[in-house]
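**Q** What follows is a set of structures for review.
Bear in mind these aren't lab numbers, they're just calculated from the coordinates by the rules spelled out. Only a predicted model underlies this, so the values are computations on that prediction, with no experimental measurement involved. Cβ atoms are built from the backbone, for glycine too; each structure is taken alone.
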Structure I
Amino acid sequence: MKTSASKPAARRASKSAEPPGVSALIPGPKLVEMYRMMVRLRKFEERCYQIYLQRRIGGFCHLYTGQEAVAVGMIMQLEPQDYVITAYRDHGHALARGVSAQSCMAELYGRATGCSRGKGGSMHFFDTSINFMGGHGIVGAHVPLACGLGWASRHQKKNAVCLCFFGDGAMNQGAVHEALNLATLYKLPVVFICENNGYAMGTAVARGAAEENIYLRANSYKMPTCRVDGNNLYDVYKTTAEAINRARREFQPTFIEAVTYRYRGHSMSDPGSYRTREEIEEHKARDTIFKISRDIVETRAATREQIDAIDAEEAAGVEAAVKFAEESPECDPHTAFEDIYLTYPADVRKSR
């Protein structure tokens, strides 16, 4: 009797308790804002998948579907002066930083209104006006650039932090390890984020790394390292907040391994034969976006009707972005050789 009476009470307490970190770490309105952004990323990528299959866009295309909690949970904590730099799976990072869906979609279409003037395509979204320093196609090659951004921040006293994203496959590149070493030596305000989605193209981490715990490989560079569940928005947010604060106040870099999962293949040309349908469905059953929508309703940060309205608004926004891209002008051939070399103003040239 006593035992059976205690069990329902425990269940009731568990059901009514707020999800960890909602009120203490992420206030309700902020959580709703982050949910909206994750939905935007998901709707954008799924629409990209469709129009790519329709051959309305082409070239390389690496989708971010399933990894939304990492980009949103990290980037939406930044201040205007901070930097973001990433690899070729860059759509989600660009949108989370504030690049418009219209300019991103136009870039995929190769139009002049694209965020890189139609010259970069899927792998090279840029918007320096908001310090989004681009997607980069060479594996690991952008990680030393993050050190350059951190060095510039210190030298110019901008009090800016740089978030540097890369995949698990990049950890086998020498340039990445050189950058991690320099970041500690020079005390650079950089947070290095390895988005470990389990596969470097089609190669599982266990087949390509002697040490599967990627964050342990960064321990030798004498910086704080940790692993976080990249599908748990609250853990991602908390861990990143600490790392950003450490970089901003102490000029100390941090290495975060965010364990996540991509629902689509490495790129649009990847049939994904190295994964089973059961594996993918198992991860989808723990989908972050669904969990956050449920938490928002349970904590009364928004109603189910408001959540549904957000979903509809973001879907409509992506459709508007497609329309904008398709109606935008093609690139002018005369601009082909622009944006290659830095052009100094006349007064700066004289001083040099």
Structure II
Amino acid sequence: MCGLKLQRLGIIMEPESGNPMEEEGVLNPAAVRGPDGELYLFPRIVAKGNYSRIGISRVKFNKSGDPVGVERLGIALEPEADYELRPNGGGCEDPRITYMERLQCYLMTYTAHSPIGPRIALAMSDDLFHWKRLGLATFGMYDDIDFVHVDNKDASLFPVAIPNHDGKMQMAILHRPLFPDTRPEETVRLAKKRLLDLDHESIWISYCPVSLEGFKPNKLGLFNSHHRLATPVSPWERLKIGGGTPPILTNHGWLIIYHGVSDLAKKNENPQFCYSAGVMILSEKHPREILYRSDTPVLTPELLSERSGIIDNVVFPTGIDRRDDLGQPNRFDVYYGMADSRIGVARLDLPDVLPAKAVADPPKDKV
């Protein structure tokens, strides 16, 4: 086997005709099993003017166990808090949901489209239908790196405490701060053979010293310990690397489906971007260590529904479901945004032995 690949299962959700809340797309859902064992999606649903809410849908399966559609159940979150509102709109976007075992509750990370830009916000729920906001994630400084005053998004939590650099067991979040000059529209202007800013172009793990012994927090503490996890190393992610699905434990370690951005051949003066998905597996005991990282994408825009939409040429993984319900713990269904317009699902089957070829990390100085 030369590498891992995702097998498309089809489109799972599209904008509902005549529904003004979905006029500009349904995309980038969280996926999580509820207390009843059912699978729920939490899509970003976009109204006119890029006004985003987070919906709730129950996934429907066929007799073979493949997802084939959804039943809409309502709204989980819509812009209400001051950090979700702007003068001309607002947004609750791109959720990820993790069941925290020791807290015995669900924690959602999502992008709040605040007056000062996108920020990571959090909410918690016991049943997936009633959500309590916990406010914005807060970050401490790291050397001279300012995590506080920059845009940030695409965050997800580990479901259990993991060791930080000192070996202390803490809550941990994956995130990719959007430091100045690190967006694709900015990095595309740079030479293909360029020096990477390793600290500012990376996915980070940050740690919060909060007890995970069953209490329900009103607000999470400060993420004050940080580790640079992964930086662009391959051509398909040369413009930007960012988060994707929440970490999920496999027999190989922590599995993450992440995204990378590259540029396409120009048809005019404006750059055209391609969002693809890759696989990363982290050590179970020491998640700061990357055990495997795909050197080529496991999913890239190929279908018309992935190449044409609100934003063309985008596959964007955000939700993942391990198919324990089918007795197939090595099967993972990945839910992803298609051209920022609709939602697809694809299947990943992890082999007993990972492919030998993988990208080394940390990266070299050039890409």
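**Q** Which one of I, II has helix-only ellipticity at 222 nm (-39500 (n - 2.57) for each DSSP H run of 4 or more, over all residues; to 500), as calculated from the coordinates, equal to -500?
**A** Attributed to the structure labelled II.
**Q** Let me ask you something else. Given 2.9 as the derived value for distance in nm of label points 7 Å out along Cα→Cβ at positions 46 and 62, which of the supplied structures I, II does it correspond to?
**A** II
**Q** Okay, moving on. Work out the source of 4.1 here, i.e. which of I, II gives that when distance in nm of label points 7 Å out along Cα→Cβ at positions 126 and 206 is computed.
**A** Details: I: 4.1; II: 3.0.
The correct label is I.
**Q** Using relative contact order in percent (Cα under 8 Å, 6 or more apart) for the comparison, can you identify which of I, II gives the largest number?
**A** I
**Q** Quick check: 12.2 is what I get for mean count of other Cβ atoms within 10 Å over residues 142-149, calculated from one of I, II. Which structure matches?
**A** II
**Q** I have 4.2 for distance in nm of label points 7 Å out along Cα→Cβ at positions 158 and 270, calculated from one of the structures I, II. Which structure is it? Can you show the working numbers first?
**A** On the way: I: 3.1; II: 4.2.
For distance in nm of label points 7 Å out along Cα→Cβ at positions 158 and 270, the value 4.2 is produced by structure II.
**Q** Still on this structure, I have one more. Tell me which structure, out of I, II, gives 0.92 once Cα Rg over 2.2 N^0.38 Å is calculated.
**A** II
**Q** For distance in nm of label points 7 Å out along Cα→Cβ at positions 286 and 302, the calculated result is 3.7, so let me know which of I, II that is.
**A** II
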